[in-house]
Structure P
Amino acid sequence: MGRLDNGKWIVEEVISHTKDGEFKRQEQSFREIIEADGKHPPEKDRYHLYVSYACPWAHRSLIMRKLKNLEDFISISVVSPFMLEDGWSFMNDFPGVIPDSVFQKNFLREVYTKASETFSGRVTVPVLLDKKTGTIVNNESEEVIRIMNSAFNHLTGNQEDYYPEDLREEIHQWNKDIYDNINNGVYKTGFALKQEAYDKNAKNLFEALDRVDERLEGRKYLIGNKLTEADIRLYTTLVRFDPVYYVHFKCNRTMIRDFKNLSSYLKNLYEIEAFKSTTYFDHIKAHYYYSHKQINPFQIIPLGPIPEVG
């Protein structure tokens with residue numbers, strides 16, 4: 001793996017930690033929006049999405065793209081699940097890889113430097129690109145899915161709202177807990193360098209999962225008895241939990257399948273076409289077990305656990 005430093009690729013370990021051995025996630029750099037009369041107006045086939053089927057942050061954007069009928073409006077490229085010294089790549093012939101149709105680049109880092117020659121930082125997905133200007137609009141998944149939720153409604157006719165005004169306060173509250181302790185919590189647990197950091201974050205992770213499990217008693221969705229972005233954000237971690245995080249990140253107190261309510265909640269979400277059709281377990285397992293050599297140095301991809309979702 002590596003990172004860009006003033007546009008130059010440096011091969012090094014890019015998992016950042018604090019002095020206490022805790023994993024620290026990078027703040028994203030591209031934070032513009034798509035809006036009428038703005039720099040990036042909504043238009044059909046003007047935008048392109050770079051994703052990994054393995055990455056939970058990119059998976060959010062794929063689900064929203066499907067839910068909002070944006071397949072004909074936003075084209076996609078899919079990187080190989082194998083992320084090694086050269087970072088995300090389009091060169092591997094792993095099933096499902098979709099090459100870069102915009103710039104014909106071999107590596108995602110080249111898309112970043114095409115947009116900003118002096119970019120410094122980690123090269124992450126998702127990336128929402130404006131094909132007309134050749135610039136990156138946004139690479140923060142939270143903002144990408146909110147752009148998709150509303151920016152193209154007048155063009156697609158799809159008025160479904162997964163971030164409704166009357167539920168936003170609750171959505172923000174649950175998003176914060178889920179992001180800090182579950183979405184990012186599995187990484188803070190798995191990438192901990194010291195026992196104390198692992199113990200603290202594993203405890204926070206499972207306390208949060210217990211809270212969500214209790215919240216889902218008698219509920220189909222987290223908030224307002226309807227599907228919202230909070231469910232989308234939670235799903236992408238839950239669906240990876242048993243086959244990857246339980247083993248690979250040592251998040252092994254309890255499998256999702258053994259929670260009273262989370263297990264049925266995950267199965268119900270998986271049966272929604274936008275969730276099921278964008279979930280690629282082969283990419284998920286290949287990426288985590290093969291790419292994180294500091295955790296799994298022999299890059300052995302285990303047989304199980306078998307996901308219990310269908």
Structure Q
Amino acid sequence: MTEFGVEAVAEATTRVRQNVGRVIVGKEEAVTLLLVALMCEGHVLLEDVPGVGKTTLAKALARSLDLTFQRIQFTPDLLPSDVTGISYFNQQTQQFQFRHGPVFANVLLADEINRATPRTQSALLEAMEERQVTVDGETRSLPRPFFVLATENPIELEGTFPLPEAQLDRFLMRIDLGYPTQEEEIRIARRFQQGSPLEDLAPVLSASQLPDLSAACRQVYVSEAVEGYLVALVRTTREMPEISLGASPRATIALLRGSQALAALEGRSYVLPDDVKRLARPILGHRLILSSEGRLRGQTEARVVGDLLDRVPVPVEEVAVGG
């Protein structure tokens with residue numbers, strides 16, 4: 001059992017949210033979702049147009065947690081070894097040595113991941129799933145925590161390679177940041193007028209505390225009613241005519257663990273149906289493949305998830321708190 005409880009999770013993540021808020025204006029929900037993913041040791045796909053703060057958000061989160069940060073600009077000529085690292089012959093020592101690639105970091109920002117070839121994209125698969133890389137037959141463990149933040153531009157499709165379903169399923173959630181409101185954009189302009197507040201951002205949480213906080217999240221109670229509700233949501237995606245490929249059992253686990261983490265962030269020791277509903281779109285949306293019929297009818301993943309939440313009955317019985 002961990003020495004931390006949900007109160008410690010709520011207090012620690014509140015400090016991180018406030019610290020990130022010194023740099024990022026608005027986007028409170030996006031920051032919360034990123035912290036949920038971090039507590040679940042899951043990866044996040046940030047899908048939005050350039051210039052809305054994706055890189056700044058990733059850097060602010062890494063600095064707030066005293067985590068090492070690396071960024072890779074994905075391009076069509078990027079090689080797998082540019083991600084994982086290479087073995088080279090050292091003339092001085094007359095031995096082969098391994099030069100670590102940027103994947104050996106706590107937070108890896110894979111910028112415009114869909115611009116790289118599928119071969120290079122797949123170099124991240126082992127790292128994302130197994131937290132290790134294999135180069136020249138030798139397996140090397142990645143630092144923990146290991147957190148991939150991948151970005152892609154949903155508008156500019158020329159010269160891109162769509163992520164395969166197997167890799168999309170490795171992302172715990174997909175988050176859209178969106179443009180700021182007028183008031184938020186004025187605050188952004190004022191905040192960055194004299195320089196970047198990111199330069200003075202100090203850590204507020206030690207990386208060594210994250211494993212205990214994550215363990216505390218996994219102790220959050222899930223009633224049979226809520227468990228049945230989230231399983232029903234995932235299974236219904238496999239039966240809807242608008243969807244040709246529904247969510248996998250991995251999505252069920254993601255929705256369960258994400259709901260536990262969200263409840264802990266809110267200071268609760270039990271999961272509510274509202275936690276599941278709040279995470280349904282970011283966790284399920286990118287895992288669904290719409291059918292030809294659904295696309296012809298103008299459906300989107302977000303709209304289909306909305307229909308899904310309307311279709312599956314929400315448990316109304318009182319959620320018993322595990323003791």
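Read the figures in this text as sums done on the coordinates, not as results from a lab. Fair warning: this is a prediction, and the values are worked out from it, not measured in the lab. Cβ atoms are built from the backbone, for glycine too; each structure is taken alone.
When distance in nm of label points 7 Å out along Cα→Cβ at positions 62 and 302 is calculated for each of structures P, Q, structure Q comes out greatest.
State the single structure among P, Q that was used to calculate distance in nm of label points 7 Å out along Cα→Cβ at positions 54 and 246, giving 2.1. Answer by label: P.
Here the criterion is Cα Rg over 2.2 N^0.38 Å, and among P, Q the highest value is seen for Q. Each of the structures P, Q was assessed by relative contact order in percent (Cα under 8 Å, 6 or more apart); the largest value belongs to Q.
Upon calculation of FRET efficiency 1/(1 + (r/R0)^6) of positions 6 and 206 (r between Cβ atoms, R0 = 41 Å, to 0.05) from the atomic coordinates, which of the structures P, Q produces 0.50? Only structure P yields this read-out. Computing helix-only ellipticity at 222 nm (-39500 (n - 2.57) for each DSSP H run of 4 or more, over all residues; to 500) across structures P, Q gives -10000 for structure P.
Each of structures P, Q was scored by mean projected area of the Cα convex hull in nm², for residues 22-117 alone; the highest score is held by Q.
Structures compared: P, Q; top value of distance in nm of label points 7 Å out along Cα→Cβ at positions 30 and 174, i.e. the largest, recorded for P.
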